[in-house]
Structure formats: C-alpha cells, structure tokens
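Participant: Have a look at these structures, which come just after this line.
What follows draws every value from the coordinates through simple rules; no lab data is involved. Computed from a predicted model, the values in this text were never measured in an experiment. Cβ atoms are built from the backbone, for glycine too; each structure is taken alone.
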Structure P
Amino acid sequence: MARSMDISPAKSVAFQIRRAHLAFDRLLTMRLNRHGIKSGFWHYLRALWIEEGLTQKRLSQITHVTEVTTVSLLNDMTHRGLIQRERDTADRRQVFVSLTPKGRALKKRLLPYASELNKIAIRGIPKEDVELCLAVFSKMASNLEAEFKEAENLK
C-alpha cells in the first residue's frame, strides 16, 4: 500500500496533466493580456462563439465552473461590453447570454491562439500518438466525471 503512494511526479498522470494545463494557461494568458482580456473569460467566449443565447446555467455546465463563479465572470464581461444578458420573459429565473459585436469580433483575433498553442504542444509528436493521447484523456475525463457523479449521489 505504501508503495502506491510513493508515485513520483514524472509517473503521475495527474501531475503531468496539471503541468501541461498550467503551461497552456500561462501562454494563453500572456496572449490574451495583449488584448486586455482576462483568461477567465476565455472558456465563456469559446462557448459563445460556438453557440450564442446559452443560459448562465448551461454556460456553467459547459465550462465546468460553479454558477457563482460564472455569474461573477459574466458580470465583468457585461461591464466590459463583451456580452449582454436577457431574462426569459416566460421564465424569469432563466438568463440568456449573447455576445455583443465587440465580443463577437474578438473571435477572429483570439481563436487562432487555440490553434497556435495546440501546435506548440504537439510539436515533435507523431499524429497517431496525439490521437491516442486525446482518446486516453477523453476516457480519463469520463472516468473521473462518472466517479464524481457517483460520489455526489452518495452525499
């Protein structure tokens, strides 16, 4: 039992994924700062560039961020003129989020960063290895999400 707890960072999946995530985040933040955009906005902008008119609740689900944090970030994005929010006339509890022209215009300038950082990350790695890695990470995420749901249901 003690041996399994002696895992070195070099052999720890969680450590290596976190290390890669932090590197992605640092480079992305550096690029977004050039445009005065907070890194916390990135995932919301990406989701809204794909589909506008999402509810705040759905944005929280897509970005895997708590609703409280989502509301806070959306308040800041509204203040900066990137999004607008509108209450559903039939169900006043629902708030729909759409991009403003300013938020929509950022797509052309910012989205290339995603492609650029992915190219940097996979430099020197064979295509088949990248495809396998994506499949493995996807399965890992599914396994962990299922475990989380099960733990939540036991509360």
Structure Q
Amino acid sequence: MARDEFGRGSPLLVADREESVDGIVGLWKVTYLLPDGTGLGFQQWHSDGTEIHNADAPAAAGNICLGVWKKTGKYHYTLNHFYLVSDPATDTVIARVQLREEIDLDHGGDEHFGIVTFDVYDLNGKLLNHTQGTVQATRITVKTDLKDLF
C-alpha cells in the first residue's frame, strides 16, 4: 500500500524549524520620530503576514491598528496598516488613517528602523494630513523588564 511506503509521519510545528520563522515575527517596542513629536507603541508581527499595533494614545485617537506586512528584501519589510479616529464626545468615527512603514531589520534580529508615513483622510476620502518620519524598534523577549522599555 502507498500509505506504508513512507512509514509513519510525525507532526512538526512550523515554529520548530528556525528557517521557517521570519526574523521580524515577534513583539517590538516601537518609537516614531515625527516633526510634531515622538510616538511610542508596541507592535506584534505575526508569521501569517498580519500585524497589530497598540499605540501610546487615547483609544479615540486610534490606539489599535491592524496591518499586513511583506518581506521585500533580505532584511527589508513593507508594512501597511490602518486605524480609525473617533470623536470621544460623540463616539463616532471622524477620520481614517493609513500608516506605512519601510523598515530594515538589523542582522542580529533585535532592532529595526526605517521610514514611516501617516496619511489622515476624512470620511469622504480627502487627504487631510501627510506626515513622514522615522521609526525604530527594539525586540521584546520573555526576559525584557518593564523598566527596559521606558
């Protein structure tokens, strides 16, 4: 029988194969350096090409972003993600934001850096503001202490 030809198989988690897990996957402390100030947050890059960002901002300002990423070079990544801005007085959406990053992962895999752009649109799709700055991030591990982040 064909089933016996190859013997018994065993499950192998993708994460058990080091070369199958991309270097960007993991949790990061992120700092944005923008013309109007500095922003902080945490990013979680997933192996399925999705990303979640929790920004140091009020919830109404869009402190949770959802994105997608793709490896576009040996150590280069492109991120595209979106969030909604609400008016806290009325709890209604007043703007939509697209955030894009072009980043490079350091060869050790513990830092990344690059360019970030924020495009703010009104609800009709009109561009209200375009801001560009830099982004830098440090990997968070199970040994990272809170005092190391701030």
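Participant: For structures P, Q, calculate mean count of other Cβ atoms within 10 Å over residues 56-63 and state which one comes out highest.
Facilitator: The structure with the largest value is P.
Participant: Work out which structure the value -500 belongs to, where helix-only ellipticity at 222 nm (-39500 (n - 2.57) for each DSSP H run of 4 or more, over all residues; to 500) was derived from one of P, Q. Kindly include the intermediate steps, with their values, before the conclusion.
Facilitator: Details: P: -21500; Q: -500.
Traced to structure Q.
Participant: Which one of P, Q has distance in nm of label points 7 Å out along Cα→Cβ at positions 32 and 48, as calculated from the coordinates, equal to 1.3? It would help to have the intermediate numbers written out before the result.
Facilitator: Working: P: 1.3; Q: 2.5.
Of the structures listed, the value fits P.
Participant: Rg/Rh (Cα atoms, Kirkwood Rh) computed as 1.03: which structure among P, Q? Kindly include the intermediate steps, with their values, before the conclusion.
Facilitator: Values: P: 1.03; Q: 1.11.
Corresponding structure: P.
Participant: Determine which structure produced the value 1.00 for FRET efficiency 1/(1 + (r/R0)^6) of positions 24 and 120 (r between Cβ atoms, R0 = 30 Å, to 0.05), calculated from the coordinates; the candidates are P, Q.
Facilitator: Details: P: 1.00; Q: 0.70.
Attributed to the structure labelled P.
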